[in-house]
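Asker: Before anything else, here is the set of structures, which you'll find just below.
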Structure 1
Amino acid sequence: MDVYEIHKSNPTLFPQYSVKDTLFLYYSCPQKEKIMQLYSKHIQIGFTLSGKRIQRHGNQKWVSSPDKGSLIKKCAFLQEMPADYHGWDVLVFYLKDDYLRSIFDEFRSHLSLNNLPEPNKEMIEDFEVDNQIRGCYKSFIPYFNNENPLPESLIENKFKELLFNIFSHPENKHILAYILKIVDRYKTPIWEVMEANYMYDLKIQDFANLANRSLSTFKRDFREHYKTSPGKWITNRRLKRAKAFLRTTEKAVSQVAFESGFKNASHFSRVFKTKFNVSPTEFQKQ
């Protein structure tokens, strides 16, 4: 489920502003399902104002908090309601690469870019929020109740101030290291995108979006690396993951299917039996 397109196409449910093709939102999360699979083809910067959500990617878990900001990279992830759910009010900013580069060019001479750490491999990262950053993002909230159009330059300048304060905070060097990689047009290796996201139910075009490639370029680069087609590799990789779950856990077949990236349990069972000549249930019993 493309969270950017969901947000953008539902302005009533997700109050928003669009500046230079960058989306800002302030909303109370309407999620009803216990857990949802989402994917973001653009970088998200988020601030929790009240309540909480749990985000999971692979074996890692993040719990949203008003004490921290969060950076969600281009990836698929699970969003889960906690047991003590009491709503979730959140402010979200989407950053597209080209716009990020143009902003960063203004900042570069004012940022300390020496001795930055290696960018983390985690797809979701927390970052520090001080009073200055908190004041910046909270100053956006009154504008979402404004019925009259606002000057684009006003919103854009406030956004630039927020980003500069995040990037220049001494405890946020890990965020700056990742942003610098994007700005310098680092081309994410195909294998890095695939190993981080194959277990989610995504289309080939979605994987291409996460890899920041056109569909044709993605398929070409994929074949050069894996010597097979994306469809075949993804199915085999998901089956390998599912087989490991069935062998080593007591998870229900439906849960194994979900956590391995298959559309549903029946589709998973059919593909599994075709590959291994035994149903998932029978394999688990054996």
Structure 2
Amino acid sequence: MVRNRSLAIVSPELGRVLAEHGKVTFHAQGTCMFPCIQPGDVLHIEARILEQVQVGDIAVFRRNHLLFGHRVVAKGTREGKLYILTRPDRTRQGSDGPMYANDVLGVVTGIERRGLHKPLHLQPLRGVAAWRAAAWEWWQGEVQPRLIERLGGLQCRAWYRYIASVWFRIAQPRFSFVVRVPLTANQSHDLYRKILPETFVLSQTSWQGKPVTRWLLALHLNEARPPAASATINWHPEGCPHGAGWCIDEMQVRVRYRGVGLDEALIRQAQAILARNGMSFQGINP
């Protein structure tokens, strides 16, 4: 199962997005399809009608307003209606129940992991793969929350911020930026178009013919896939208490990089993008 934060919101829209664009991408989470699909993998999904879905495909379907990507294990017909049966790769028996044409949105046609394309076929969960799945679940459920809580307390101290900033200057990581524009006005950034900042032209970017009023700027270090920091930039219309113009309404910096100036780098890049588009920058919404 793919458990992005906003899938309960984007699921009703995904069928229309696939019909309009033919394909979408988003990042996987969870381990039910491990080791074929691993947490953080980029999944490429293409629209398919049910007749085109084959046994062995990873079908993407909608159930209870959530999206699932599970292996097709059988096809059949019931009362004249075609259906498929699916189940997670980590489950050896049973199925998710029959899935009909209205449930199935498409299939996974590609898996990217750290920039490399990975095979789509069923892979056994044993040996190192089984150990990695268990380790990831233990890390996410037990260790990481405790570390984040303790590190957050340290980051409030002046000595920590000083040491972190000195280390960052010595490391001299490479910065790169990517603009993410949601596919429709009601979508989050889990389903998006990637645009390089230097080619991002706001006047030529639209949501189904409507002007874009929200986009996200992601900062990557040393070309790592997860962004080290990101900022959501929204358009504030006339009459807004903070004034009309573009404003950063949300800033996120990964815990390990807080206090080293990534927020300032995002602000400078957002200013440069908007200036190049001949638009004003209001600043940060308090």
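What follows is calculated from the coordinates using simple rules that are stated; it is not laboratory data. Just so you know, these numbers come straight off a predicted model, no measurement behind them. Cβ atoms are built from the backbone, for glycine too; each structure is taken alone.
Asker: From 1, 2, which structure was distance in nm of label points 7 Å out along Cα→Cβ at positions 59 and 83 = 2.3 calculated on?
Answerer: Here the read-out was taken from 1.
Asker: Same structure again: Please state which of the structures 1, 2 yields 2.7 when distance in nm of label points 7 Å out along Cα→Cβ at positions 35 and 211 is computed from it. It would help to have the intermediate numbers written out before the result.
Answerer: Working: 1: 2.7; 2: 5.2.
This value belongs to structure 1.
Asker: With distance in nm of label points 7 Å out along Cα→Cβ at positions 27 and 219 as the yardstick, tell me which of 1, 2 scores highest.
Answerer: Structure 1 comes out on top.
Asker: Figure out for me which of the structures 1, 2 the number -13000 belongs to, where helix-only ellipticity at 222 nm (-39500 (n - 2.57) for each DSSP H run of 4 or more, over all residues; to 500) was derived from the coordinates.
Answerer: Corresponding structure: 1.
Asker: Okay, moving on. Which one of 1, 2 has FRET efficiency 1/(1 + (r/R0)^6) of positions 227 and 259 (r between Cβ atoms, R0 = 25 Å, to 0.05), as calculated from the coordinates, equal to 0.40? Let's see the in-between values first.
Answerer: Numbers: 1: 0.40; 2: 0.90.
Matching structure: 1.
Asker: Here's a follow-up. Say we calculate volume of the Cα convex hull per residue in Å³ for every structure; which of 1, 2 gives the highest result?
Answerer: By volume of the Cα convex hull per residue in Å³, the leading structure of 1, 2 is 2.
Asker: Match the computed value 5.8 of distance in nm of label points 7 Å out along Cα→Cβ at positions 139 and 243 to one of the structures 1, 2, and report its label.
Answerer: Structure of origin is 1.
Asker: Let me ask something additional. To which of 1, 2 does the computed value 0.55 (FRET efficiency 1/(1 + (r/R0)^6) of positions 67 and 195 (r between Cβ atoms, R0 = 25 Å, to 0.05)) belong?
Answerer: 2
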